[in-house]
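Structures incoming, each one as C-alpha cells.
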Structure I
Amino acid sequence: MEREHIAEAYFKKGYNCAQAVVLAFKDELGKSEGELAALASSFGGGLARMREVCGAVSGAALVFGMLHGFADPTDQTAKKEHYRFVQEFAERFKARSGGSIICRELLRGGTFESAHDLNYVDNAPIKKLPCVELVKLSAAIADEMLR
C-alpha cells in the first residue's frame, strides 16, 4: 500500500495529522506504533490545535529527522543539508496545497468557529475539512523525497 493511503487509514482511525504521517513510515523508523504516536502527539492541529504549522508538515519533518537528521550540533554541513531538505519539502507542500504550510491558512473557510472549536476537536466536521487530503499529500511528498 502506498504511504499516502497508509497515512489516510491512520488519520481515519483517529490519529492526528502528524501522527498519521509519522505512522505511515513506521516500517522504516524502528520504533513501535505507540512510541511514534506519542512522539508526534503534540503536533496535531497545527501544534496542539493552535493552528500554526500544519501537523502533516510537522509529521514529515519528524520522519526526516529520525531518518536523516543531524545529531552533532557542531556539524554545520549536516545541519545545513538537513534544513535545506526540510525546506524543499515545505516548498513542494506549499506548491501542491495552495501556497501555505500554516494550518489556519490551509483550513480557511473550514467549518470551525475558532482554533479550539470543540466540534472540530471531537471530529464531528472533520470530513468537511481538507485535513485527510493534506495528510495524504504530506506522506506522498515525503515518500517521493526519501526515494
Structure II
Amino acid sequence: MSPNLTMSNELSDEDIEKIHSNLSHFNAERSDGLSRDPGISIQLVLKDDNGEIQGALWGRAIYKSFMIDVLWIAEDYRDRGNGGRLVANAEKVAKEHGCISAQTSTYSFQAPEFYRGLGYELFGKFEGYPSNIKKYYFGKTL
C-alpha cells in the first residue's frame, strides 16, 4: 500500500520538530553519534555603547565542525575588525567544545576576501546564478 503524498508549504511547529527529530535520530545512528558532537549553537552579537545591535554571528557545531550560518556587520562598523573578532570568538568557543574545523559559504558580492583573510580556504564554488553571481564554500582547520 502506497502512502497518499501531498505537497505542502504549511507545516506546523510540531511537524517541523518531528522532521528534525527523525532526521537527527537517523544521522546519529548512521554517524555513530558524531552528528551530535558537540551539538551546540553559537550566537554572538556586537552592540554599540547604546546597546544597539551592530553585528551578529550565528553558527552551529556538529560533526566536530563549526558552521557559520550568518555573519552580518552594520555598514558603519565594517572594515574595523569587528567581523574578524566575531569569527575569532566563535571559533574559540567551537574549538573549546571539540571542533576541529570551521566552514561557511558566501556569495561573490558578499565576503569571499574577508574569509580568505581569516585563513579560510576555498573548497567549492557554484556559478549557476544570474548576473554572474557565484557562491563560494570555505573551510578552515581550527
Structure III
Amino acid sequence: MNIFFDTSSFSKLYHEEEGTKELLDFLSKNPNYKIYLAEITMVEIYSAILKKVRIGHLSMTQAQNFLLVINDDFKRCHFIPTDTQLLIEAQNLIVKYGIKGLRSLDAIQLASTTKMKSSLDFALTGDFLLRKFLTEEGIDSEF
C-alpha cells in the first residue's frame, strides 16, 4: 500500500493530536505500507515541531528527541523530488485553485501527490482545504 502523507498528517505519527490514534490503528492493521512525502516535508516538519516548542507544547529537549526519531524514519520514507517540472505543476495548480484558497506550500504538496497519483492508494492530510483539492484531482484522501 502506497500512502502520501502531507506534513500535517506525518506529524501525527510523532505528537498525539486529533486523528493520531486512528492513523496508528490503521497503519498497524496494514503493515505493508510505503510512506511517500514531498521533499518540502523535511523542512515543514522541523518547523511544526519547533512551533510546538515556541507555543509551550514541547520542551526543546523533547523537540530534539522527536527530530532525531524523524530523521531516522526519513530513511524509510520515499521522497518525491521537488524539481522544475513539479514547481511548474504547482504553479498550474495555483492558477487552478488559488482563488479557492490554495497556498504555495500546499500547492507543492498537491503537485507532489498528483505526480504520484497512479502509484498511490491514497493521500493523507489534516488540512480540510487541501483534502478538497485532492478530491478534485481524483485522489482518494480517506482511509
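Each reported figure results from applying straightforward, stated rules to the coordinates on display, with no laboratory input. Since the model is a prediction, treat every value here as computed from it, not as a measurement. Cβ atoms are built from the backbone, for glycine too; each structure is taken alone.
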Structure with the greatest value (metric distance in nm of label points 7 Å out along Cα→Cβ at positions 20 and 60, set I, II, III): III
Which of I, II, III yields 4.2 [distance in nm of label points 7 Å out along Cα→Cβ at positions 28 and 92, calculated]: III
